[in-house]
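Structures given as structure tokens follow.
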Structure P
Amino acid sequence: MLETVESRLADPVSGRLEVVARRNKTEYYKCNGPNQNSSRTRTYLKHTDLDEARRLAQAAYDKKAMKMIREQIEAADAFLKRWDEGKLKALYGKMAPERRQLIDPVEIDDDTYVAKWLDKQYQPGRFDPGYPELITNNGERVRSKSEKIIADELLRRGIPYLYEYPFVIEGRTVRPDFYLLNVRTRQAFIMELLGMMDDPDYAKNNIKKLNSYAREGFIPGKNLILLYETHDQPVDIAVFRMLMDTYLK
């Protein structure tokens, strides 16, 4: 806003506008004196001079607006110098655990928030007999090498996640591959690795699943992250890292 007003005032306009409202019409005068009492220096603006009236009115408005905007900027700067976002978050974390359990805080620090977010009790998904045993660095058993790579990278980056956390979608339980948390924004995401996209039946079933996700409010690019692979084309880890940088930093 300030830039807009300053750019308009860069070309100065001489004089000021005086508006006189009469019974049946409005008259505009250009005044060259310093105040309203300088009537001897005013010039009547005809209907053909309305552009000049507009310039004078705009200049007067812009000068007042610039003063107000600068005052607001100064007030905001003074507030920001005193504002410490971490103080309110740290207040709850500094209290004894026995006291914290009695309090519903208005804001909590990131570590406490993450601990609460991860503290979800659920039964892990079932594995058929003979299924390969792949264990992540975080101790979960996962279903593919790609999922292990993803889980280990999430852990390395400090991105909180839950593996195959169950959701009820349209009346049935589904287990997205990963449930993720952006600690900074505290927004949660579902991430699915669609691992057999060259299998027509698999692709068809996942189209149905993704549509059901959307109807439940999980939208790709908003709170649903999708990765893809086929039998001969593994998940692109560079793309995965790019998505993490985009949604989870």
Structure Q
Amino acid sequence: MSYFIFKGISSEEMGLIIEKNCDITKPNRKYLEFKVEGRDGLLTKDLGTYECTTKEFLVHLIKEDMPSLDYLLDWLDGEGELISSTLHNRHYIARVDNEIPLEQIIENRLYKFPIRFKCQPFSYRNKNDVIQITEQGTAISNSCTRPAKPCLTVFGNGTINLSITSDRGVYQITLKDVVDSITINTDTMQCYKGLENCNSKMTGKFPILQKGKNTFEWSGGTVTKIEVTPNFGYLI
């Protein structure tokens, strides 16, 4: 039976039966297009990024299985992880993008309606285990279809020079005056320790785990380990 899970709660738990599951779609790549006088067609610039996608479910609300409407609407409010039974081992970052016809549900007993989610472009593995690196030259292999935006926590002290090498080149990062640990979050483009903003302690670009092998090395201060949450992702 088809289902979806949003913010850790299944549609089945909420008394919803899925009549039509969401489609599997690839996000559109972003381009700028220019008309040039005297030139055929368009001049196109690839921005290297992607549009959001839409995942729509047609659902039936089964009254006898239904919690309070307040609970249902609270569940569908805000952003969270969305898992579809179509691709049950991956999740999207999503939020509901349409109005739920509450008046029709209450007054006209309309128990069939769409739920449409706006999703960030990529899907991610549900299993996102932290990888621990304790030795120089350790490599992380990205076998997914997208370069990954990892979260790294470097445990050590002093000024640390970190390099991550792949077939696409080298990320060179300097972390100044580290005390015990520091975190680099590429997805949010922030460097911090707990609640402390440490952006001023970091120089270099936020690292990407390219497809294939990514080798970690460091110099300078002491490093006891690096914890990597890889955030491997896919185009669908």
Structure R
Amino acid sequence: KTGGGHRRLQLDSVLHYAREAGKSITHPELIGLPPGLGSTSQTADGAIGEFERALASGDEMTARRVVLDLYMNNTSVAAICDTVITTAFQKIGDLWHCGSLEVYEERRACETCSRVMHELRRAVGTGKSDGPVAMGGTLDGDPYTLAACMSELVLRDCGWRASSLGNMLPFETLRRALERDRPRLMWLSITSIRDIDRFVASFNVLFDTATSFGSAIVVGGQALTADIRRLLRYTTYCDNFQHLEAFAKTLNPRN
């Protein structure tokens, strides 16, 4: 409660109500949100350019507003991740590779996006209190965190109690997580593989462990080529976040 005895509302509750009711938030900056939030109704496709420019220039306030505007306009988190964030980062990467962006600008874009994801996490909340449990991250040798973070948010938006375990996770600790926490779903974003033979052997042991506890293993990432996937056992492979959203809803159709 506040000092005056009034109930203090959580940010995700405020945004959820406004989103569902189609209401705008007057003076959003008073509750720590970007000024002008809700003043535009652009589509996800139309937001790509503005979000990309905001990342490239380090304009965090605009980047936050673009993403939260889409969320408030009832764009799913999966669509925001696929259409806006992933596409913008691909363009940022292209600009860096061709020398149009300096290394510091690319790194700044990554940091800016991380803070935007944190803001979106605050908006989405922690998932339903009675939702199924999900956890995931990236494997040892894979330092990239953005896809794992987006997976967490997509699942929370679908009503799951999802928690990212971070990056560079050894197979052994993931098996421990399955044994102790018994998640309904474990997601793994795989963008880098050090040793294919060891990876395949360890991964299939992880899948067997998951199966024994009734957990689904969901995978994605550019390192999982068709040839490598043929060697692996897993529940489903997702090309994008909307595939993850669809699979999550088949396991948890109540949301």
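For the reader, a short list of remarks on this structure follows.
- Each of P, Q, R could give distance in nm of label points 7 Å out along Cα→Cβ at positions 85 and 141, but the derived value 2.6 comes from R.
- Here distance in nm of label points 7 Å out along Cα→Cβ at positions 53 and 69 was derived from just one of the structures P, Q, R, and that gives 1.1; the source is R.
- Source structure (of P, Q, R) for Rg and Dmax of the Cα atoms in Å, for residues 45-188 alone, computed value 21.9, 67: Q
- If Kirkwood radius over Cα pairs in Å, for residues 101-156 alone is computed and equals 16.5, the structure in P, Q, R: Q
- When mean count of other Cβ atoms within 10 Å over residues 77-84 is computed for each of P, Q, R, the largest belongs to: R
- Once Rg/Rh (Cα atoms, Kirkwood Rh) is evaluated on every structure in P, Q, R, the highest one turns out to be P.
- Which entry (P, Q, R) yields the derived value -1500 for helix-only ellipticity at 222 nm (-39500 (n - 2.57) for each DSSP H run of 4 or more, over all residues; to 500): Q
- Relative contact order in percent (Cα under 8 Å, 6 or more apart) from the coordinates reads 21; which among P, Q, R: Q
The numbers here are math on the coordinates, done by the rules we state, and not lab data. All figures in this text were calculated on a predicted structure; none of them were measured in a lab. Cβ atoms are built from the backbone, for glycine too; each structure is taken alone.
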